[in-house]
Structures are given as C-alpha cells and as structure tokens.
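Pasting the structures here.
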Structure P
Amino acid sequence: MAENSKLEAVLFDMDGVIIDSEPLWSKAEQQLLARRNLRYSPQLKTVMMGLDSSEAVGFLIKHYDLKESVGDVVEERNQLIAGLFREFLRPMPHALQLVRSVHAAEIKTGLASSSPKELVDLALGRLNITGLFDLILSGDQVARGKPAPDIYLTAARKLGVSHESCLVIEDAPHGVAAAKAAGMCCLAISTSASEPELAAADRVVGDFDQVDLALLQDLVQHRIQRSQSTQKK
C-alpha cells in the first residue's frame, strides 16, 4: 500500500456502533413523553438518530408543541438514558473486537459521539473500554453537531492525521452525512437504519462480523486512489 494512500485513523460513532443503545434511547424518549401523557412514534427515531442532545430535544419540543425549555428537557432525557445505561447497556456484537484489532495495529482510534460527555464517559466506563481510544469527542465539545462535519474534522486535527486518511464508522444518516461532509471515507452499519437510508456511505454492511481491518484499509486506499486519478484528469 502506498505511503500516501494508507489508513491512519478509524473514527467510531458510539450509539448504535460501539454500544447497543438505540433501543434504550427510544425507551428513554417513550418514558419522557409518557410523563406528559404523549405517545412516542417510532418514526421519530429516523429523524432524531445521530443528532446531538439539544437538536434532538428541540425537534421533540417542536413536534409535540411542548411549552418547556430545551435545557430542562435535555437534562431530564439524559437522566432517563443514564439510568437505562446503568441497567441494560451492552456493546454491539463484534464491535469491540474490531476496535481492538485497529488499536493493536497501531492505527489511531477515535470516538466521535453526538451524545453529551457525561453519557459518553458513563458508557465507556461501564464497558471498561475508555483506554481503547486515542481520542474521545462528544457532541457538546464542538460548535455544530452532525450532520455538520465539525466533530470529525476536529477529531482528525487532534489526532494529527489528514481527513483523507480517516475512515468513519456510522449507523445513522446524519452521521454518514457528517463524515462525507468532512471528506472522509465512511463505512455504515445497517443495524439502526436501512441500507437505502445509508446509501451515501462508501460501503454499507449488515453487521460487524462482515468487517475486518483489511476491509477498512482497502476502502481508504481505493477512495484515495480514485480521488488522485480524478485530480490528474
């Protein structure tokens, strides 16, 4: 593999990629709405998935015409999901094996989550995997949340790698859009959204058992080579 076309960093989303939390988020939102005698609609999941806390709650407030502040509802929602994390949190099948293989290959690893820092710290601590990541970024540490590219561009800058040499692993359309807006290669896992919803990714797979380090390296190499060929024309 040419020196200028190699994988230098893998950036993982957290919810639905590292941890099996999307059903827990839906449960927290059901509880939040039930307290207000409102019914949760499963269709909301696709719209909200991958958004940071303030944007997701802002959408809920607008959708249900709630007369409450975003900050108050964010705090309540975070308390509900934290309780569910403590009781039910588990990793996504095969995800940690992939993280460990990337880490063992001395390729930089980053976690870039739309969730707030307190929840990211809670989740990684519960699974005892904080040390697997060279960098951990949360949604409240960047100016704009996904689908803006800020969190992935910040991760590349802090890791000291070019955006072209990064590969992002995502499960949500907003996350895929963020990765592509950052100019990065993106592998999507269709565990939370459908394959058509994730079609903007460079590759979509159904589960981590279809993914290994060689696939990640090949995706980045081929994408860089295509880009270089286009520039020469």
Structure Q
Amino acid sequence: MKKRIIIIGGGAAGFFGAIRCAELSPEAEVIILEAGKDVLSKVKISGGGRCNVTHACFVPKDLSKNYPRGERELIGPFNRFCTGDTIEWFEKRGVPTKIEADGRMFPATNKSQSIVDCLQESAHKAGVKVLLQQRVHQLEPPAEGRAHWLVHAKTHSYPADAVLMATGSSPAAWKLLAGLGHQIVDPVPSLFTFNIKDPRIEGLPGISVPKAEIKVQGSKLSAAGPLLITHWGM
C-alpha cells in the first residue's frame, strides 16, 4: 500500500514541508489539508505585498539570536538549512532575491505572487495534492490493531503514515497537539498589527511609508522601518 503523508496547514511552512516530503519520499502520497478557501494567503500580504522571504543573516548562531525563547533549539536546524539555502532554493526555481538596506530580502520582482507561484508550482511538480476547506478537528495516533494515524477533517477522515503540523499560531491546533501529550509553551506576540481607530488614517488603507518610527510613550522603546496602513490600523 502506498504510504501517505498528511501536512496540516496550507501556508508557507506547510507547502515547503510538503514539497520536501515529496522530494525525499517520491513513492509516498503527500497531501496538504487547508482549513480555508485558499492557500498561502498570509504570504500574499506579507511585506506590504512584496513578501520579505528571509533576512540577510548568514551565520546560524547570529540568526538564532533573533528568537530569544528558542535560540538554543534553533541553532541545529539553522545549521542544516539557513539563509543561504533559502536563497538558493528559490533561485533554482526561477525566483532570484535581493537584499535591502535594512537586511530584509525580497523577490527581485518585488511581488509576493512570485513566491506564491513558486511554492504552488513546486508542489504541483512534486505531486503534492492540496485539499481546501478541510479543517482538522481530531488526530488519532497509531494504536493497537491500527498502524497508521487517522486525521479527521471537515468532510473526510484520512489515514496517514506520518502527520506534519504546519498551522502557525492556531490555538485549535495547539489543543490537538496538547491532546497528544505535547507541552505547549504560552505564546507571546512577536509579529502583529496595531488595531487603531483614528480618523486621521481613514481612507488611507494600502498606503505604505518607506521609513517611519514608532515609540512607546513612557518608555525608551522605539523601532524604525517601513509602515503599512491597513483597514484596521497599521
């Protein structure tokens, strides 16, 4: 019987993981289950629609310092696949990148669609299947008399030899993992928007400012960089 690998989540991590699984196990059936009506939606809007795909930091130990709660744990993975590997991966698939003054790296086209198309085309060539509106609500690990996983989604239950979770910040997915015995560390915000109701920015959604500075009143905290005005704030 053909082996099956289920990837839960149709974002950038899910697609990359699915492509890699399909390349390393060409004999296996690789399926992405996505809860929404579309895939890679966050990739499309990231970086103001340009998709800052990586950052120009090429030393694994230095790169891991940007993740204070997981610095030690990430050194190993970054030594196996780091910034240079990411750049090479996309260039081999026809998407060259460029470095900006602040170190952010974008596709040379300045369009996030280049990254979206690359991931989708690479998945298609690798034989990955993508199923939409398949929100997973239960995971059953292998048990006595059953050697495979059971992945229960909205309209179907899928047997699988391996399951890869790529659900990002989904609390529902964390509950599934906790139910399997994994310890979930309480998350903290790291990349988020400011929800602002202010008449001064009404009518300005979509406008970006190349360099802006934000400060927290009553503290010394500040940051400078590009700013995008959205329908809900900044």
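Read-outs throughout are calculated quantities, based only on the coordinates presented, and are distinct from any laboratory measurement. These figures come from a predicted structure and were not determined experimentally. Cβ atoms are built from the backbone, for glycine too; each structure is taken alone.
Structure notes:
- Highest-scoring label, criterion being FRET efficiency 1/(1 + (r/R0)^6) of positions 109 and 197 (r between Cβ atoms, R0 = 30 Å, to 0.05), among P, Q: P
- Parent structure of the calculated result 15.4, given that Kirkwood radius over Cα pairs in Å, for residues 77-212 alone is the read-out and P, Q the choices: P
- Taking relative contact order in percent (Cα under 8 Å, 6 or more apart) as the criterion, the top structure among P, Q is P, with the largest value.
- Once distance in nm of label points 7 Å out along Cα→Cβ at positions 45 and 165 is computed for every structure in P, Q, the highest value turns out to be that of P.
- Structure (P, Q) behind the derived value 34, 22, 19 of semi-axes √(5λ) of the Cα gyration tensor in Å: Q
- Which entry (P, Q) yields the derived value -14500 for helix-only ellipticity at 222 nm (-39500 (n - 2.57) for each DSSP H run of 4 or more, over all residues; to 500): P
- Comparison of P, Q - label where FRET efficiency 1/(1 + (r/R0)^6) of positions 37 and 141 (r between Cβ atoms, R0 = 25 Å, to 0.05) is highest: Q
- Structure (P, Q) behind the derived value 4.1 of distance in nm of label points 7 Å out along Cα→Cβ at positions 29 and 205: Q
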